[in-house]
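Coordinate-derived values only; no laboratory data. What you see is a predicted model, and the numbers here were worked out from it, not measured in a lab. Cβ atoms are built from the backbone, for glycine too; each structure is taken alone.
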Structure P
Amino acid sequence: MRISILVSSAGRRVELIECFRRSAAALGIELDVLACDREPQLSAACQAADRAFAVPKCGDLGFVDAMLDIVRESGVQLVVPTIDPELAPLAAAAERFTALGARVHVSPPCVIEVVRDKLKTAQVMEEAGVPVPWTMPLEAAHASAYPIIWPMFLKPLGGSASRNIKVATCSADLPETPDEPMILQELLIGPEYTINMFLDRQGVLRNVVAHRRLRVRAGEVEKGQTERDPVFRRLAEGVARALPLARGVLCFQVIVDKRGGPCVFDINARFGGGYPLVHYAGAEYTRWLLEEVAGLPSTAHDDWRADALMLRYDAAIFRG
């Protein structure tokens with residue numbers, strides 16, 4: 001059996017590609033790995049792929065059409081997004097990919113609409129009984145609509161990768177005319193975790209793996225260690241309950257606040273940057289996705305190793 005996958009916005013996701021390759025080999029699948037980026041010649045993951053393609057920015061009108069062209073011409077069966085901004089356009093075009101015989105690993109637009117809006121995320125999670133930090137739009141703070149206990153955390157409404165975040169210690173720290181919509185959140189103090197989860201095609205939560213973010217660089221875990229605690233499983237069940245149409249791989253961030261306990265404050269409906277640690281610990285989401293695409297019996301399980309440690313380092317790919 002031969003399967004072609006397309007990793008979108010591949011960037012530095014060499015480890016993710018290698019996870020797919022190892023899973024395919026274990027299943028006896030011949031895997032063609034395609035990758036795309038704006039500048040594939042400068043993407044390590046594109047260089048590690050079997051073939052690479054240049055595509056427009058995911059915010060450009062031509063992005064989806066360029067992706068569809070690659071799928072059509074190369075017989076791609078699975079498209080794997082890796083960054084938040086491309087989720088909405090790919091989710092909106094999912095049926096166009098399906099018509100070409102390709103599954104896009106993305107939840108429906110109604111799910112993406114929630115997780116890409118941090119204010120809406122907090123509201124939907126709270127309604128489902130998931131603990132979240134107190135959250136308000138920046139405009140409400142300027143209007144003195146609510147009493148504010150400083151310091152607060154300032155972040156973009158639809159931000160990702162720790163972009164434009166800061167701690168605000170008083171109202172003078174707040175921008176008057178921000179370049180994009182912003183929110184304020186209660187400042188949480190405590191250890192931070194990523195909770196990884198896998199939902200099968202029927203929406204059944206099959207696996208939950210938590211890892212503590214020991215060190216973070218540019219918003220991505222650099223050193224991490226898996227931990228098994230029933231509270232993280234319960235939080236994942238709450239997220240699944242709040243987003244009943246979510247499918248595939250998701251991850252969310254939790255801080256165990258020293259005053260209020262664990263709070264969910266960010267959800268990514270895609271593979272997280274720390275997925276290789278999850279894979280190493282025994283939860284092979286890449287294998288389970290390939291099984292679904294290939295029509296093979298699912299081997300998804302929740303038996304994984306706690307205390308698995310990941311220590312990332314820089315590596316290089318040389319060409320020319």
Structure Q
Amino acid sequence: MHVLFVADPLASFKIHKDTTFAMMRELQRRGHTVAACEPSDVSWRSGGHVSARVQDIRLTGAHEPWFEVTGQRNVALKDFDAVLMRKDPPFDSEFFYATHWLSQAEREGARVFNSPQALRDHPEKLALLEFAEFAPPTLVTRCADDIRAFHAEHGDIILKPLDGMGGMGIYRVREDGLNLGSIIETLNQDGSNSVMVQRYQPAIAQGDKRILLIGGEPAPYCLARIPQGTEVRGNLAAGGKGVAQPLSESDWAIARAIAPRLAARGLLLVGLDVIGDKVTEINVTSPTCFQEIQQQTGFDVPAMFVDALEAALA
């Protein structure tokens with residue numbers, strides 16, 4: 001099997017924790033071959049196929065350099081056995097355009113994971129709207145007065161932009177409402193940007209759990225990302241401490257309710273963010289935490305993923 005990864009620049013990978021690297025390593029271990037490109041390398045020309053300038057690579061097993069380029073070529077995406085879209089958020093206009101190229105590649109015969117249509121239909125924050133029964137009280141709006149009313153109702157709230165990642169732009173406003181007006185102005189830009197507002201979940205002290213759904217099944221361990229010091233964000237990129245742990249009874253119930261519905265839409269890999277027993281986000285663009293879970297528990301998450309990929313292609 002020959003697999004193309006559409007991803008961020010290979011030189012930017014932090015291989016001690018990178019999930020895309022872990023996928024590549026497991027694929028190569030099984031005898032599959034790997035190629036990589038960036039979204040900017042993908043193009044389409046009338047009369048032809050969606051193609052990309054790709055690098056065929058081999059993982060060296062060393063830390064540096066961790067890969068070597070064995071060939072470079074321009075190739076139609078349909079000529080790969082699988083195309084894995086692993087570009088990190090944000091879900092901006094260029095990411096959106098890339099999903100349209102990938103949809104055209106599917107029409108030409110390519111097998112793309114996650115499904116580009118499903119990526120468009122499930123933007124990181126707004127995918128939660130469909131699963132409101134599992135979410136904390138949540139408001140998505142451009143209206144500053146609605147945000148103030150939500151704060152008056154719930155007292156302690158979290159505000160975040162819809163296009164953020166890694167904890168970027170997340171604010172907590174307590175009962176005193178300190179700086180609420182300034183935060184609203186910063187996030188919604190005089191009503192031009194939508195904002196997600198959620199009731200603060202005290203269970204964040206025990207971690208913001210990343211639960212992985214792979215091929216419609218939950219991985220049995222999650223990564224609880226625990227805020228450190230005075231920080232309210234558990235995101236690893238914001239300094240949170242990652243602690244792997246077995247899924248709780250409520251985690252299993254949430255995961256088993258959501259996983260089959262998303263898998264049926266072509267979402268091979270999903271990352272649920274759960275605080276306590278509430279889902280706060282549904283991540284589909286480039287979910288992570290494979291290596292942290294495997295290193296701490298011994299459960300082989302990359303193997304579970306490649307098993308699911310092979311089964312999807314069978």
Work out distance in nm of label points 7 Å out along Cα→Cβ at positions 14 and 46 for each of structures P, Q, then name the structure with the largest result.
Q
Taking 4.2 as the value of distance in nm of label points 7 Å out along Cα→Cβ at positions 190 and 294 derived from one of the structures shown (P, Q), identify that structure.
P
Where does the value 60, 46, 36 come from, among P, Q, when Cα extents along the principal axes in Å is the thing being computed?
Q
